[in-house]
Every structure is written in C-alpha cells, then in structure tokens.
Structure P
Amino acid sequence: MMRGQEAENRAAEYLVNRGLKLVARNWRCKAGELDLICRDGNTLVFVEVRQRRSRAFGGAAASITASKRAKLWAAAQSYLQTVRPTPPCRFDAVCIDGERIDWLRDCIQG
C-alpha cells in the first residue's frame, strides 16, 4: 500500500491533469491540516485525500467521518482568513482504493 505522501502526490497529479491548479499542500494550522488546496477556475477547492487497500468496509470515502469533516471545515476557515477577497469554495475528496481513483466533487458540507 502506498504511503500518505505517495497518495497525495498521485491525487495532486490526477487533479492537475484534469485542469485544477495546485495552490498548497499539507497546509497546517491549529485546527488541523488540509491535504491539497487547488483552484478550479475562480473556485478555491479544499481536497481531502483518502486511501484504502480496497473498497471493503466502505472504502476510502467511508473513512471521512463527521469528526474529520469538522476538522476540515475549521482548517478551511483558518485558511480563508489569509485570502482576500474570499473566493467561492468547495470541498472535494480524492479517494484511492487500491488502483482505483474517485474524485468526489463538492462532497463535504460544513
């Protein structure tokens, strides 16, 4: 199984190849960490990268718990304090299950 950094590299490459622009990686604050921050046109996209060996037990997407969503939301709020004017935003996830990659757009609500 690939390690976290390898999964993030794979996810970043996947998104850039689909037209997103990488803005930041592993942005940290007291509230938590944002794996990838991208631009999709004028929209700022916070990307959570999740990986699992297989889709058994719900796969990577199922691992984004309510607690994790709350931490992502709080970290994004901290990041947005550094950006003026505040752009339109969304939360995406790149889920890697074995060799399969799923890009879930606008999948995490605050």
Structure Q
Amino acid sequence: MYHNSYAAVAEDDFALARANEWRALDRAVVLLEEARPTGSASPETIEAVTFLRRLWTLLIEDLASAENALPEALRASLISIGMFALRQGEALRLGQSDDFESVIDVNKMIRDSLA
C-alpha cells in the first residue's frame, strides 16, 4: 500500500512539473509573439529574450543533471534545441536577426509535446 501511495505522489509531482514547464514555455511563446511586430532589439524583444534565456538556462541545467530521468539521447537533443533557442534569442536581442518564427516554432513544439 505504501508503494502505491508513493507512486501516486511521484506521478502527481511529475504531472505538476510538466504543467509548470508547459506554462513557462507558453509564456516564452506569448512574449516572443508580442515582440515580433516591434522588431529585433526592441524593449519587448529584450524582455522576451531575457525570459527565454532564464527559462532555457534552467531547463538545460536540469537536462544536464545526472538525476534527470529522461533517456540520455532525448536529454542531449533537448539541450541542443535549448542552445539553438538561446543563440537565436541572443541574435534577436542584438538586432542581428529578425527571425522570430524559428524560435517561436521550436518553443511551441516543445511546449505542445508536454500537453
């Protein structure tokens, strides 16, 4: 019986973590979509990229942790995606790119995979 209740709590924690990750990725998408019409290097873009940077830094740190239960290949792929998002965000922030679509699309795909 104890094992069953522990499994239920662990499952609830996992579901809550996924929901939190979904909300954070959704917020990043919303901020980027709101920044897109203002162009790169705008205050809105800087705000969106700052949020994106904090989010992906936390996600990458978690993915790189030995305690992360995801398969190693999946973790490596997600880290690569995160690094792309960070690079693309930085290019937007600096005005070196106006490609909002690719970083928005990547974040939407990851977000939607959590639903």
(message) Of the structures labelled P, Q, one was used to calculate relative contact order in percent (Cα under 8 Å, 6 or more apart), giving 25. Name it.
(response) P
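If helix-only ellipticity at 222 nm (-39500 (n - 2.57) for each DSSP H run of 4 or more, over all residues; to 500) computes to -8000, which of P, Q did it come from?
Only structure P yields this read-out.
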(message) So if we calculate Cα Rg over 2.2 N^0.38 Å for every structure here (P, Q), which label has the highest result?
(response) Q
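P, Q: which one has FRET efficiency 1/(1 + (r/R0)^6) of positions 18 and 90 (r between Cβ atoms, R0 = 30 Å, to 0.05), as calculated, at 1.00?
On the way: P: 1.00; Q: 0.65.
The read-out was computed on structure P.
A short reminder: the numbers here are calculations on the coordinates, not readings from a lab. Being a predicted model, the structure only gives us computed values, none of them experimental. Cβ atoms are built from the backbone, for glycine too; each structure is taken alone.
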